[in-house]
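Derivation of every value follows stated rules applied to the coordinates shown; laboratory data play no part. Just so you know, these numbers come straight off a predicted model, no measurement behind them. Cβ atoms are built from the backbone, for glycine too; each structure is taken alone.
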Structure P
Amino acid sequence: MSERAEQFSLHRRDVAKTLLHARDDMLIVTGLGSTNWDFTAAGDHPRIFPLWGAMGGAVPIGLGLALAQPAKRVLVATGDGEMLMGIGALASVAVKAPKNLVICVFDNERYGETGMQTTHTASVADLALTAKGLGIQDADTIVDDASLTANLDAIASADGPIFRVIKVRAEKLDFVLPSKDGVHLKNRFRANLLGEGAL
């Protein structure tokens, strides 16, 4: 079992807060599990659409949203476990190539929802290299505060698709849960998107 992720310098909730405030109008789709808790802890907001299920679905949903709303910046924030499960979606992202889509993978090299077992990224799998191989040219790995800061402008405004793996520390954190009311989550996200105010 790899222990290196327990020494990574970036803390996932700090990263979520940084990304949430990188751009005030960025729409955010969070993958089920830890990234949901991270962004809720960072400041639950109507422009965040948290997934409570559909493992592997965050990138396809973000892709559809980016294509449907080309004037909006869309960020998908998900984990390495979900990205490994839905890896084929990156090929569709590369083919459709939406300029407004950013994918950030919080990679703690663990399956956080099922007991912190190591994922393949703790061994030989390189998600940024895989994204490049599937056709996403702007793909890289962020490992510390300096590289996160250096990438914020690209995450917030550069032409995409952009793919960033963010190596975050493997740590157990308290759950900070978004609403489990799917209708409420859909309605508040839609209202925010359409500028109708909170529902």
Structure Q
Amino acid sequence: MPEPTMTLHDPHAEFDEVGETSLDHVVTELITGLGEDVTREGLLKTPQRVERSLRFLTSGYETSVDDVLNGALFDAEGSEMVVVKGIEFYSLCEHHMLPFFGTAHIAYIPGSKILGLSKFARVVDVFARRMQVQERMTLQIADALEKALEPRGLAVVTEASHLCMMMRGVEKQGSTTRTSAMRGAFKDDARTRQEFLEALR
């Protein structure tokens, strides 16, 4: 999937200027099609609210990993494993447009570069704030970090609950999904991989 080239914007800003087509009428038709009266008081501004919400939840399409990482790569001063765990994320399942949410855990063994810690969360958001499947999101995060850091090893694990399983279909509220991407030393060395997995407990 090609890397987006648009510039990073403030995710908390209003989205009046974002996107070439207004979604108001689409949301209005959806609400009407579901049998509701879009002119009643509680729904009068819902189309605009839904558009702003969807623009925010898919704002990853308008961000660039290069912009996110700009100025935050530094010369490595060591070669020990770095683990950043419990990074919260929220995404939209591309099959039903229902949320899935959870945490991402990232570890790497530096080569010549290290990354400012807050940037890991920002990279996760670049790919989470899109219509996604968890497996692809995990691989995209790993690919982006591997390209930027050129580490000796990299591991990404995501754990998520999917509302498309919890609210509909099989309706299994306690189910979670874990996906992983292992590169370099984490893929080739079982002891390194185990050290990372034990750090997640």
Structure R
Amino acid sequence: MVWYENEVQRLEQERTLLTYEPKLLFYGSSSIRLWETLAEDFAPYAPANLGFGGSTLAACVWFFDRLMKPFKPNSIIVYAGDNDLGDGRHPEEVFIFFQQLVSRTRQQFGDIPLAFISIKPSISRWNIVDSIRYTNRIIEEEINRQGNNLHFINVYNRMTDNSGYPKREFLDPDGLHINDKGYALWKEIILQYLSTRMS
């Protein structure tokens, strides 16, 4: 996990500069980190962007105490797992990391809303699309089984065309990262979730 250290230190430093108490934590990989308009997109919810580049769901669990513990959130939204699968991990491993993250969240923050954004479809990782779909499915099934203020935010379906292939319009030229149009879609979907769960 040493390769994340600079990014983790950056987030620790940014926390000291905050002028408000964040109530909605966005946690996860570069899809969160690169969301430049996140603060304004979710301003009414007092958000904090705790994304760190290249992070895996495993890394999110590993750094939970350093990055999440200092806060007192009302709600958490997570996007991770994409890089775990890209690194060759199996869906069942990602599922275990998800369960660990839920456990850490419950121990630290109690029964606050915790939402998992589905792993997105991407052109550059089309070769592992079956693993992505399977991971999404077993995590969504676990969320539905547990209840307990766990939620699944499905961005996958809206990012694919009628044949199930990723829509290029939502992705950067690298075929992996989200572009401005992709973030606008995510904003719409997440605000819809927040309006029903946080009102």
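Out of P, Q, R, choose the structure whose coordinates give volume of the Cα convex hull per residue in Å³ equal to 116 when calculated.
R
Distance in nm of label points 7 Å out along Cα→Cβ at positions 133 and 157 was computed and gave 3.5; which structure, P, Q, R, did it come from? That value comes from structure P.
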